[in-house]
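Next up, some structures in structure tokens.
Please treat every number below as a calculation from the coordinates, not as lab data. The shown structure was predicted, so the numbers you read here are calculated from the model rather than taken from an experiment. Cβ atoms are built from the backbone, for glycine too; each structure is taken alone.
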Structure I
Amino acid sequence: MDFKLDVALRDNKTVIYRADVQEAEVSSGAKNVTFRPTIDYVINQKFNIKLFYDSNITKPYTSQTFNTSFSNFGFSLRFIFN
């Protein structure tokens, strides 16, 4: 049995600096979190099964876009010919 976990964190931000304003203004960008665990299991020499889950969450810095998230899950069964 193999367990694998992929985690990704991304933080994109675009700012605008103005001469008459002290602080920068955020014009676009978002925080993105991706979470992907998988389990691979060898049933016997001919069959392998893989269970997976995939989650992606995006939280924008501006009100121009909405928070989004999606999830996928499932399994795959592999038959090996010899």
Structure II
Amino acid sequence: MRRCVPQLIKGDAATWQEVRFGAQRIAASAAGLDLGVLAACAQELASLTDERFAGATLNEFFLLSVTSAIEMVALELNQLTSGIS
């Protein structure tokens, strides 16, 4: 998802859809595995993408919120996988 940020900033609808589906898949999988923090982060990212498709303006605040949500999902995934050898 981190690699998608430049396209998200440009407003590419296909990239927004890709991030939306990815966030929804992660949220559902994390909820099923009882990974509450990851599920919450991914649900927030999915909600932000829903806002975009509902017409949210791509201003600095909105883009900062989206990129922060992507980063939180990535950090949580890194934290969860750091214990796996």
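Odds and ends about this structure:
- Which entry (I, II) yields the derived value 12.0 for mean count of other Cβ atoms within 10 Å over residues 38-45: I
- Winner on distance in nm of label points 7 Å out along Cα→Cβ at positions 46 and 62 once structures I, II are ranked, highest first: I
- Read-out Cα extents along the principal axes in Å, computed value 40, 21, 20, structure in I, II: II
- Taking relative contact order in percent (Cα under 8 Å, 6 or more apart) as the criterion, the highest value among I, II goes to II.
- Structure from which -26500 was derived, helix-only ellipticity at 222 nm (-39500 (n - 2.57) for each DSSP H run of 4 or more, over all residues; to 500), options I, II: II
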